[in-house]
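Multiple structures follow.
Computed from the coordinates by the stated procedures, all read-outs in this text should not be read as laboratory data. Here the structure is a predicted model, which is why all the values come from computation and not from measurement. Cβ atoms are built from the backbone, for glycine too; each structure is taken alone.
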Structure 1
Amino acid sequence: MQEAIRGVTELIDALYRSDKRALRAQLVRLMKHIIKWHCGREYRTTACRVSINDARHEITYLLEDTPAFTREHIDLMWQRVFEYAYNEAAIETGIESEKEQLSWHEVFEQEYPQDTEFAESRLSVAHM
């Protein structure tokens, strides 16, 4: 009986760690695309917006499925996740963003519209 309890406890712990890694990965992806969006018009694409929305949805699902994940839980990993996302965005864009931090509002609530004027200018150049 003790072995069964220990096995179930280990399984629950493993699932929690897996969900925690998934949460961290989604936060990095979300913050990275927001940082890239701030790097310039050429990064304000449909793909960027889709990635931001998808990461937000995945995080919502993780929070619903894992009650232990609270805002305080996210706050504890916020700075480390931001630094990782910042570095990834800098590598991908070749630009160091002027953003020194992201707020909760910027990450979870702010809308990031596509720069349609820039997208249209890219399309017209491509068809020349």
Structure 2
Amino acid sequence: MDKAGYIVLGIIVVFLVGMWYLSSGTSSNSVPYFSDASPVLYFYSDTCPHCIAMKPILQQLGSEGFRIKPMELQTHGSDFTKYNVPGTPTWVTVNNTERIEGETDIATLRAFLLRNNAKIA
């Protein structure tokens, strides 16, 4: 293989690794508290400072068996409109009967998740 072939191969490898990294960052498989089976939707953005601040609370609740369905802004934008979500973070029940908007404390979020059957692990 000549020099140009190695350059093209290198570009392809870098592209594929980048695509894998971007697609695996917030998938249900890589975040232990995410589950598509959860009755509670979690509307968030990867760049939202309030969502980032909630991660330790979500990790703690995840270790207790609670799960939330991820609804990231870039991939689920139309659902933000469907569920009338004004901003992130927001937790909404699948049937849209109850919600929490904005940062919250662990006790409030735990009670909301428990009340809405999100303890599924």
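Supply the structure label, taken from 1, 2, corresponding to P(r) over Cα pairs in 10 Å bins from 0, in percent, for residues 48-95 alone with the calculated value 22, 43, 30, 5.
Checking each candidate, the match is 1.
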Query raised in the report: Quick one: P(r) over Cα pairs in 10 Å bins from 0, in percent came out at 13, 41, 25, 10, 8, 4, 0 when computed from one of 1, 2, so which one is it?
Result: 2
**Report entry** Among 1, 2, which structure scores highest (criterion: distance in nm of label points 7 Å out along Cα→Cβ at positions 40 and 64)
**Finding:** 1
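Given structures 1, 2, which gives the highest value for distance in nm of label points 7 Å out along Cα→Cβ at positions 8 and 104?
Values: 1: 3.5; 2: 5.5.
When distance in nm of label points 7 Å out along Cα→Cβ at positions 8 and 104 is computed for each of 1, 2, structure 2 gives the biggest number.
Ranked by relative contact order in percent (Cα under 8 Å, 6 or more apart), which of 1, 2 sits at the highest value?
Numbers: 1: 35; 2: 29.
Checked 1, 2; max of relative contact order in percent (Cα under 8 Å, 6 or more apart) sits with 1.
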Query raised in the report: Can you tell which of 1, 2 yields -14000 when helix-only ellipticity at 222 nm (-39500 (n - 2.57) for each DSSP H run of 4 or more, over all residues; to 500) is derived from it?
Result: 2
